[in-house]
1. Of structures 1, 2, 3, which gives -11500 when helix-only ellipticity at 222 nm (-39500 (n - 2.57) for each DSSP H run of 4 or more, over all residues; to 500) is computed from the coordinates?
2. Given structures 1, 2, 3, which gives the highest value for distance in nm of label points 7 Å out along Cα→Cβ at positions 29 and 189?
3. Can you spot which of 1, 2, 3 the value 4.6 was calculated from, given it is distance in nm of label points 7 Å out along Cα→Cβ at positions 53 and 141?
4. Compare volume of the Cα convex hull per residue in Å³ across structures 1, 2, 3 and report the one with the greatest value.
Structure 1
Amino acid sequence: MKIISREGWNARRPASTVYRITWAQRTEFYVHHTAGPRGQSIRSIQDFHIDDNGWSDVGYNFLVDEDGVIYEGRGWLAVGAHCPNHNRSGISAAFIGKNNPTPAALRSIRWLYEESCRRAGRKLLRRGHGQSFPTSCPGPRLQSWLNAGMPIDDEPAPKPAPPIKIIMKGGVPQWPGRLLMVDEPMMFGEDIRLWQERLKTRGWNIDVDSWYGPESRTVCRGYQRATGLPENGRVDKATWDMTWSWRPPQTSPEASADR
């Protein structure tokens, strides 16, 4: 797989020292999206990271465009600026776009993961940015692909998970029996949509998108704090039942939101 070098995309010199590590220190492979248009140039991303963020260089180790072209960012063994507390242990690949990865881009990201494992001499943990930092990056489509094992076109598609069955009792949906765990990948399902929708009707600022990730966990903790429940960020049975009760919050959603 060809990688466009820094010289090939006219990279600036780093604004300050970019530190290097060894493969023995790499344990993770992080997937991101840039959250901008697919047509962004690598140089414009680097300019933003240096001039606006104050970083020493473009934050990612590699970037991938919609055609699957791979661009060298900081490179294989440079310390990145892509995920706090994981910039040394994690090597990063960013799709240039926002929640709209192409098959060509997925194939290149998969190749970068496999090549990273080959160079490290062992399997690296696959992670989406939002699994280690409170952000919606890399978006639900990339995260779902990661959760499925990074399948590519010529591989059999993974079997879909069985649908979550929602049982209604007295017009109220019963807790479906699973925890939305803080330390698991972003989760998707009809039960999540129902919970988000119910909180939104009660005045909480939450996206109704059926995905439970860092943003939903933040709202969950705020709701638990407001209603006197253990603040664990999980939609357990007590939190689910409280969501459908008519007990008013003890404080306003705005006062309870995490800062």
Structure 2
Amino acid sequence: MYDQMEKVLSGMLESTGCKPDVWTMNIILNVFGNKGQIDSMERWYEKFRNFGIEPETRTFNILIGAYGKKRMYDKMSLVMEYMRKLQFPWTTSTYNNVIEVFAEVGDVKHMEYTFDQMRAEGMKADTKTFCSLINGYANAGLFHKVISTVQLAAKFEISENTMFYNAVISACAKAEDLMEMERVFNQMKDNQCQPDSRTYSIMVEAYKKEGMNDKIYYLEQEKQRMIPNGFQVNRMYKVDVKVLVPLQT
């Protein structure tokens, strides 16, 4: 309901008692950025700036993520340089956005360079960092590096959640190693880490490619038991890297 949203914003800008602030700015930029509507995002950014609202680190991270998803690397780099110029610190979210951008297209060279720079600056990696790395290696067909990334996550003692398991399961599916995919899935449940709709979707698609209809049937039955009425639980657990064996390439 963008028209109504913009009407409310216009009313705030004209108001004397309910002025927009940087939180308002971030919300609006994030809405348009996530939808890939770059022109609207940029238009509202200029409106907020003209209104006297100064951006913060999160504002720039939103812009970086939006430009990155549209592969507008020049603008993404300009925002990062602008942050340096204004002495805004690059945060974990800043690096995660850039790593995710290169991971989606399987650009391992720039993905690893960004990750190395992140570590060199003493920035702490988190679950999203490793999920993006795993996704990037899988997209590039470097499945042996998926294993080393999981091991590195364990070394860093990062508590893993459903999102992390989904990234590993997806990597196994892309490698067409269904046995390993099932092993990681079982490990996920053994650790009482609740699968979500994406977990089952990844596995169903993998089974469909192999015509394994019996597997799909049992998985759908289990999904109905595990996720009644769409309710999901997302708990934090460590992944046991011992369960991972070399993926078949």
Structure 3
Amino acid sequence: MLFEEERKRSIVQFVEKHSRGSVQELSQEMGVSESTVRRDLKELEEARLLKRTHGGAVSLQSVNFEAAISDKEDRFLDEKLRIARKAVEMIKAGDAILLDGGTTTLQIARELKTFSDIKVITNSIMVLNELKDCRNIEVSITGGMLRQDTMAFVGPMTERSLEMVRVDKAFLGTNGMDLREGITTPNMLEAATKRKMISVAKQVVLVADHSKIGQVSFCKVADLAEMDQCIFDSETSEDFVRNIIEMGVNVTLA
């Protein structure tokens, strides 16, 4: 068995290597009880060596890291397609909807091309490009400061544009979702823009695949309980889904 300081150093190394680690994984890896691991994680977080999440920890590097949208588009593509198809089942003629920037919301845009008599507002250049030739859909772009990593507009100009509208449904993507930390993103302006989107929608729908569970980024957007509906893929853990439902949020699995 490792001495305490060795164990803590090994925990940090494990989390940095894998970007995250669950209490169960760390307990098995270190040969100690889960309660000991939880105590170690608390002390390591206080020492600013990692970030605790519900059921484990993530590295501080992963908290600030954001891959370019082009690098993320093909990851979990089948899951994103299934989520998108469930999402469009919620949309009806006459709806005004808001599509956040992101790879899952981009799939929703691709599924909308057969629709008519709907309004779409987005801060995403990729969503705009997808829908720009659809004469049956009224498309508006927010404008603002363009983030190259996400190809989405953010910032005060974007927020002012959003203040001018009210939508029936807002579909939001996320970099991470955690039962304790909520919905998070690496960028402050991105987080503020998402919060404004939440404020102008009658119904807020989170669309996210299971890889986002337990991931915690730098900036909090909202608590999961603030969502009206979550659409996840069928690989999402039963425990996570049950906890979301207990918050009073509707969950659909695709």
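Only the coordinates and a few stated rules stand behind these numbers; no lab work does. On a predicted model such as this, the values are computed, not experimentally measured, just so you know. Cβ atoms are built from the backbone, for glycine too; each structure is taken alone.
1. The structure behind it is 3.
2. Going through 1, 2, 3 one by one, distance in nm of label points 7 Å out along Cα→Cβ at positions 29 and 189 is largest in 2.
3. 2
4. 2
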